[in-house]
Structure formats: structure tokens, C-alpha cells
Structure 1
Amino acid sequence: MAMKEALQHLHQDHQLKLVLEEVPLRLPKQHPDVYFTLLRSIIEQQLSLKAAATIWKRFLALFGDYPYPNEILAREDEYLKSCGLSYQKVNYIKNIAHFAINHDLSDDYINNLNDHEVLKYLTQIKGVGRWTTEMILMFSMGRQDVFPVDDLVIKKAMVSLYDLKSEKRALIKELEAIAENWKPYRSYACFILWDWKDAK
């Protein structure tokens, strides 16, 4: 039902309507384990899909079935680094493990927070920024109205689609203004733009 309503709403944006004629709205599979998805998000940062998949697979192999926080913290940095991680990413992964032990990272707790609260809560973890948290909201928690304005692909897609000429802060304001029209389905608009850019 939400998908039908989202399509009706997003069709009101003429540019987005043209994109929807090329690329259908496809909702990605949700990955509900927030802790697990956070680890994966850190590992995948700034890597190609192929490289990220390879390192993630190696990382999981270090822990058998599941990288529990206490098991991560029990390992030496060199052991974690052996799967292809940088020292910086090893530190970020350990930060997530520490946070999971000292705070509540359960799905039950996180899902009871609103988007702003999730953002504030998860960005306490050094290495977890706004963009990573927005990906968690969209791909792990299924939140429908998230707009990752700093996402490079989304930015490029919108600049191309709406023929935008401004730069820096002025561009961000323009992007946010356009996205206001997509509320309360900004996540869905982004899924469309990602697929559209990928197809091109």
C-alpha cells in the first residue's frame, strides 16, 4: 500500500515521473540487524562493490558464523587487518563493538527511536557519520523519509535531472528544497535515483 501511495505522490514531480518511466521503483531488501549492518557499512566505505564484498566475506570468515562484539575486541588489530582492512577501519569496527557492549544496539531499542534520535545516537560512535547512519535508517530499518543529501550518487543524479548550476552550500539548499516535495517518501525517491544512475 505504501509503495502505491509513494508512486502516486512522487509522480507529481515531473522530472521524477520521467525517471519512473525508465526505472521502476524497486525497494531493496532490508537487513534488520543494526549492529551487523553497521559493521558492514564501515567495511564497505570508499570501496568498489566487488572489493567490499570480498573483504566482508573474509571478515565474516574470521569469526565463523557471527562477529560478536566481545569476539571482535578479543582479537589483535593485525588479525582483523588480515582480511584486508585498514588500521582506521579496524579502529572503527572496535568502536562499534565497544558501543554495542556499553550501550543498547538491539533492533528493539533502535527501532523505537525516531530518525533524528537514531542519527544522534549512532553518530556518537567514532567512525559512524551522518551518511552511514542514513544508510542504516534506509537499508536496515526501512525508514521511508530519509534524504542523504551528501550521497555523491544522489547529488550527481539530481544535478543532472534538474539541470542545477549552483555549487557548495547553495547546491545543498537547492537539493533539500527539491527533496521537500518528495516528503514523506524521500527514501523511495532516492532508491529510484540510485537505480536510474546505475542504469545509465
Structure 2
Amino acid sequence: MTGNENSILAREAVANLDISVAQEACPLGLAPTSSTTATLVMGDALAVALLEARGFSTEDFALSHPGGSLGRRLLLRVSDIMHTGDQIPRVQEDTTLSGALLEISRKGLGMTTVINAEGDLVGVFTDGDLRRTLDRSVDIHNTPIAEAMTRNGRVIHDDQLAAEALNMMEELKINALPVINRDGKLTGAINMHDLLRAGVI
């Protein structure tokens, strides 16, 4: 790319792109202002054309920039940062509300999953559910969590991108999600703090 198609560089080049400008934006006509902008625009146009010609994907970009925030958003999966095993907040359907609150406090994710006798996810109980329950003057020591939990709540799959979990939380205005595998089994839990620590936000 040159601003003078008759320059030595232009003549020696296999191909020359003329990016000359009629006048610089500098009021003195000295500082390269318009010409630098033309160079950036042409460079970006060439980069985009090359991306399309080579079929360059978001995965290719992420592999080239694995350490940056864009790379993390494009490569990091929910399974990479979710809480697993004993770290998952979970209670049985017949657990009392007070027992569920203890589990929420112990695990520190602001929610607990609710499972049935077979270990299948049947609901979730969050801070928001607690506020709504207290408004109804429910006896937390004798009421089972099954009567206060949210059924068929939103979940995310463990093989989805962590950035997708972030988008879902922001859209729904929630701070945590149960994580399931493609067979529908509970495999983890994730919250906004996990995404923040991982650099996804």
C-alpha cells in the first residue's frame, strides 16, 4: 500500500494498492492524518477479505489468542469453571426450607438445586424464591422445598460456552444456573462470580 504509485516501493512491489489522499486533515498539510486513516481502512478491508477467503472461524481466532479475554470467551466451556461433586448445592424434594437454606449458605452460590430420589434435577430454589416464600408467611421448618422451589427452571449444558451462561444470566437477571449434561443429568452449578473469576466478564 502506497500513497504514490510511482514511488520506488510501488514499482518494485508485485502488487500495489494506491491509498493516496488528496489532502491531509492536518491544517498545516504536514502531519499524516487522512493518509493514516486510509491505511487503516485498507488494512482492515484486506484482513476481512482474507478471513472470508480462508474460511477463518471464531475457533481459529480463539486459538490464535488463547490468553486474551476474547480467547476466553470463545474457548472456555461451562465445564471448565463450574462447581462439581460435593460443591454442587443440592437437596432432596422432601428437605425442609430451613434445610435448603443451610445448603445455600454452605455452598455459597445463592441457590440450591433440588433432586428427586433418582438424583434427577426437578427444581431450583434461589434467593428470589426465598423472598417470595417469606412474603407468604410459610413455616420454613416444616414446609418441604418441593412446595417453594421453581420447577422447570432454566439450565445450561456443561458443553456450552461460558459466555453463553453469562448471556443467559444477564438476559434473565439471575446470578446462578444449574448445569446438566446432554442426558439431562445434573453435573454442576455456576454463578456470576465464577464467570468473573474466569475473566469471561
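What follows draws every value from the coordinates through simple rules; no lab data is involved. Computed from a predicted model, the values in this text were never measured in an experiment. Cβ atoms are built from the backbone, for glycine too; each structure is taken alone.
Observations
- helix-only ellipticity at 222 nm (-39500 (n - 2.57) for each DSSP H run of 4 or more, over all residues; to 500) derived as -18000 - corresponding label from 1, 2: 1
- Value 13.0, calculated as mean count of other Cβ atoms within 10 Å over residues 38-45, assigned to which of 1, 2: 2
- Which entry (1, 2) yields the derived value 6.3 for distance in nm of label points 7 Å out along Cα→Cβ at positions 30 and 174: 2
- Given 29 for relative contact order in percent (Cα under 8 Å, 6 or more apart), calculated: source structure among 1, 2: 1
- Answer label among 1, 2 for the case where semi-axes √(5λ) of the Cα gyration tensor in Å, calculated from the coordinates, equals 33, 18, 16: 1
- Test item: distance in nm of label points 7 Å out along Cα→Cβ at positions 6 and 126 calculated as 7.0, pick one of 1, 2: 2
- Comparison of 1, 2 by distance in nm of label points 7 Å out along Cα→Cβ at positions 22 and 134 - largest value held by: 2
- Looking across 1, 2, the calculation of distance in nm of label points 7 Å out along Cα→Cβ at positions 54 and 102 that yields 5.9 traces back to 2.
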